[in-house]
Structure I
Amino acid sequence: MRLIFRWAALSLAFWVTASIVPGITINGGFASYLWVALLFGLINAILGSIVKILTLPATLITFGLFIFVINAAMLMLTARWSSALNVKGFWPALLGSFLISFITSVLRKFYKTATPF
């Protein structure tokens, strides 16, 4: 159940991000948002984890802000591997990664307070 909620939260975060950030678009409907969220989650879980470990010194020096740069790179990689997602440059990807991180964090916190177990 938790995995489905996280997938739905990431899909919602992509919808909000594509609506707000001018350089990020998702072509298609509801299924495209689910596909992009699934692909981004897999890329971030596999490649993102490796890159975050390798760039740990840069993350520590920047007090964790370098994580947003890594997430922007993962977002651009997702756009390269998916025909449904278009990201037009690094700055929209950076803003999008910040927004996606913020929205998913808020939704996860809401989910933890809403569930009794």
Structure II
Amino acid sequence: MGKNSFSKSGGVVRLFKAFKYSMHGFANALKNEAAFRQDCMLVAAALISLIFFDVSQTGFCLVLGASALLLITELLNSAVEETVNICAPEFHPLAKRAKDMGSAAVFCALVNLVAIWVIVTLL
């Protein structure tokens, strides 16, 4: 018989463990990553500012989605940087390329959020 949703190695237990690991990831990012904290503050400011503008539900959802994309990208960039630091503690041009590309991804997500916020609130 297959695993049911309450087995120890899958289903509900696995979901609770995954949730716990995710919360540890958020806590570590907030504690150790200044860029993630700054992005969280920017996201909070962007979302709170929508109160003062006549924004449609669609506009709010667009800003919310762009905000989530920024935070996701920052988390992945931080993971790439930590992994590169472990694998290549000495300078290596490929390590620099990996870190720079992660940073570029965060920059794109940031520009995306700002552009959507401007379009939704000011245009």
Structure III
Amino acid sequence: MIAVTDIEKSSAWYCAVLGATSGHGGLEYEQVLVDGELILQLHKLELGHHHGTIGDPALPVGNGVALWFRLVDLEAAADRAKAAGCRIQTDLHHNPNADHRELWLRDPDDYLVVLAD
């Protein structure tokens, strides 16, 4: 679960990039699903509900966090990300340490999102 400033915008971004679907919808909370499987939860930054806030709204969101997603078809995800106008931090490249290919993006709240094959 990550805290975001705009649930609908973040949901649309993750669904477009990951080829996912909305599993909940709404302005306060979202579930991002791939093939019916929950892969990410989004929570409105400023809302506490019964558990308090997930993040501190006074601090930058996304700082120091990297979200990694392993994908079956990295090329298709890269095409979707580019078509959606996503901010690419590091284009498709081979990571010799992990011995796989990666694409590094920044989501609407500046979280680092790494797509790997």
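Taking helix-only ellipticity at 222 nm (-39500 (n - 2.57) for each DSSP H run of 4 or more, over all residues; to 500) from the coordinates of each of I, II, III, which one would give -28500? Computed on structure II. From I, II, III, which structure was distance in nm of label points 7 Å out along Cα→Cβ at positions 61 and 93 = 4.7 calculated on? It must be structure II, since only it matches.
Bear in mind that the values in this text are calculations on the coordinates, not laboratory data. Small disclaimer: the values here were computed from a predicted structure and weren't measured. Cβ atoms are built from the backbone, for glycine too; each structure is taken alone.
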